[in-house]
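Undergrad: These are the structures in question, set out in turn.
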Structure P
């Protein structure tokens, strides 16, 4: 009788011949075919072919697939000469890509690639210097974002000493110096117009500063103050004097909203409703998210259904570049475009919360101005981690806003102060509460109050 293992081996050989190496490898292992000499010979062929595939993947910078091929080859045939050659080629390609990323200033990509090599216990002499270089470049980029140009220049000078052959670092340093000079000039102008309370001039100067340093606390606070003063030009949708006619009464706001000001981070327009309408910020228009742009008065509707979100176009709307006419499901990272060029990025960053965030991608503003829009379900998490709804890099731990029995609460790991009263890590908030901890401070601002001041 023909042995069963021979039938299995023949099937594995057919898989190898047709290029289905994954199947061939699985059969050789699962059926223990390598205990037989023909099985070991086939395993050697599969191992060599997988090593060759790993090299091809590395040439395309598909390092995850390449390492997968290497790992399967080792599990099947061990560290053969072909496998070791493939590993050397893979590491060489990875280091080349890391160097390229650093030359273009993409330190994050470089550090991710270095971490991947470290996890696989790849020991090469050049890896640690490249990691130090990436950390310096990343530090410089973060400092530039905050407007700390002198410190950024210092980091770049250290990077240049680490790799004097990277001419791009000198160009980066020159760009940093040019930004610093322009930032200093604009800062002087900003202080001057703020001292004179020329609020209409503050906003464009602050915007220019934020182009140079997107996380500049000075520019954010100045813009916040200016919009609180001049934003009343557009009547708030929740306090319109008089009764609207049938023609103009296009809808109602769909729930409580407030502004959340996080010191040193930014301002956020928070909506507690399960359904919101986005539309034009214009006198008499009643929408949840008024936008200063040439769009329809009621342009789109976003609804939270259970744990998910949908968007319904009321006028011209594109989702990830594709025009849609009916309701569509929103996924994390989707880009929403209203009309011509009003773009938002939809984010669901926190896996344990149904809350979402709308980031303004284009240069348009909401009314009142906010850095982002928070669609708050049961909770909103603020803190240093990238997956939080509001990322606060300098905080030590997370702080949570949450809803309970139609009330809003704040919870932290340590004691916090709410409206001047010390709380043991938890307390109820009102519409204009101020919350402070050992390393953070934030305020809630009643929306009506901040948008109905007289125009200066």
Structure Q
């Protein structure tokens, strides 16, 4: 893509954005009508076209005059959720006037996206899904790629809302909503607060800076099932367990130690305490499954990949299924980043989903660089769940090495790659939409 295309599209987007903040849909129609009739209806005062032009101009001027003395000394507070799934996200907003001249009647509110315009590097390197099917001219100009990137950065459609509702705390409490169309962070830089003219043709307002954001989690498939273990590491000889300390009875007694404040009196070992002259308490342990590891492969060059979105959705679906069984993995890898999952609580589950929601590609590193880390983590894990959108020969070769070393692996892949004969029993094709 050429830089001049990028500059054209940036300037056009800025102009369209300003027009959207000045004219309503009806106002655009009237304005275009008046503009067009300048060339056809000004030759005579008796022309019907001139009458239409004069009426259109009068409506626009009257609308503009009705907005002249409006004040926009407002402040607002929105209450966004921390996380949300795809679908309509509703949230309350309180609008307050900062001066007596600021009129809350007939006021409108619209969120402003934080960073809708992509950088040239992203515009140049990120292909629109299905771009290869467009004609040569569209591929060269990149307009549809630009439009798609703008929509992706915005994260959804930005609606306007009337500031009407319950009066509270010196302001008005009303409901706003947003419908995200992608995962990840949806960020607002502020809101455009405006009045409409008496005929609803023009807008006049002000952008009030007030950053806010929420996280859209990957889509979860409730029907997703945890695949059964396959391969050498699934048999009894290779099952891996770990010891967990338990405070109560009913588990194996492993040791005695000095009593400390907070220990249960029921666990005091009185016989040993009498001999030593100091209180001694019992420690119990139980053997549990050593836990699993989830690895999400993000080593690819494209800034956006439909297959990677499927991979993240599948990984989130697996975590959801494991959380229902209260058996979340111990570690979640997203490329070279490691995130420990301390337990199977809802908070840990939410944190893991948030990690997936923020996952991005890692173009700086290669898949081969993480093999040692993956092998080390797998030595103490019962299963490695591996998710990849680049199921190439190098990855297949690495998986064969991992399987040959006695590790229990499950491979989930998306894209056009074909199954491997040696790895078939470990593989799962991600084919849901």
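Where a number appears in this text, it was derived from the coordinates with a stated rule and is not lab data. Being a predicted model, the structure only gives us computed values, none of them experimental.
Undergrad: So Kirkwood radius over Cα pairs in Å, for residues 112-255 alone, computed for just one structure, reads 21.6; which one of P, Q is that? Please list the in-between numbers first.
TA: Working: P: 18.9; Q: 21.6.
Only one of P, Q returns 21.6 for Kirkwood radius over Cα pairs in Å, for residues 112-255 alone, namely Q.
Undergrad: If helix-only ellipticity at 222 nm (-39500 (n - 2.57) for each DSSP H run of 4 or more, over all residues; to 500) comes out at -9500 when worked out from the coordinates, which of P, Q was used?
TA: Working: P: -14000; Q: -9500.
Computed on structure Q.
Undergrad: So if we calculate Kirkwood radius over Cα pairs in Å for every structure here (P, Q), which label has the highest result?
TA: The maximum falls on structure Q.
Undergrad: A further question follows. Comparing structures P, Q by percent of Cα pairs over 24 Å apart, for residues 32-191 alone, which one has the largest value?
TA: Working: P: 49; Q: 60.
Result for percent of Cα pairs over 24 Å apart, for residues 32-191 alone over P, Q: largest is Q.
Undergrad: Continuing with the same structure: When percent of Cα pairs over 33 Å apart, for residues 144-415 alone is calculated, the result is 30; to which of the structures P, Q does this value belong? The partial results should precede the final answer.
TA: Numbers: P: 30; Q: 45.
Among P, Q, the structure yielding 30 for percent of Cα pairs over 33 Å apart, for residues 144-415 alone is P.
Undergrad: As an exercise: relative contact order in percent (Cα under 8 Å, 6 or more apart), calculated from one structure in P, Q, equals 15. Which structure is it?
TA: Numbers: P: 9; Q: 15.
Computed on structure Q.
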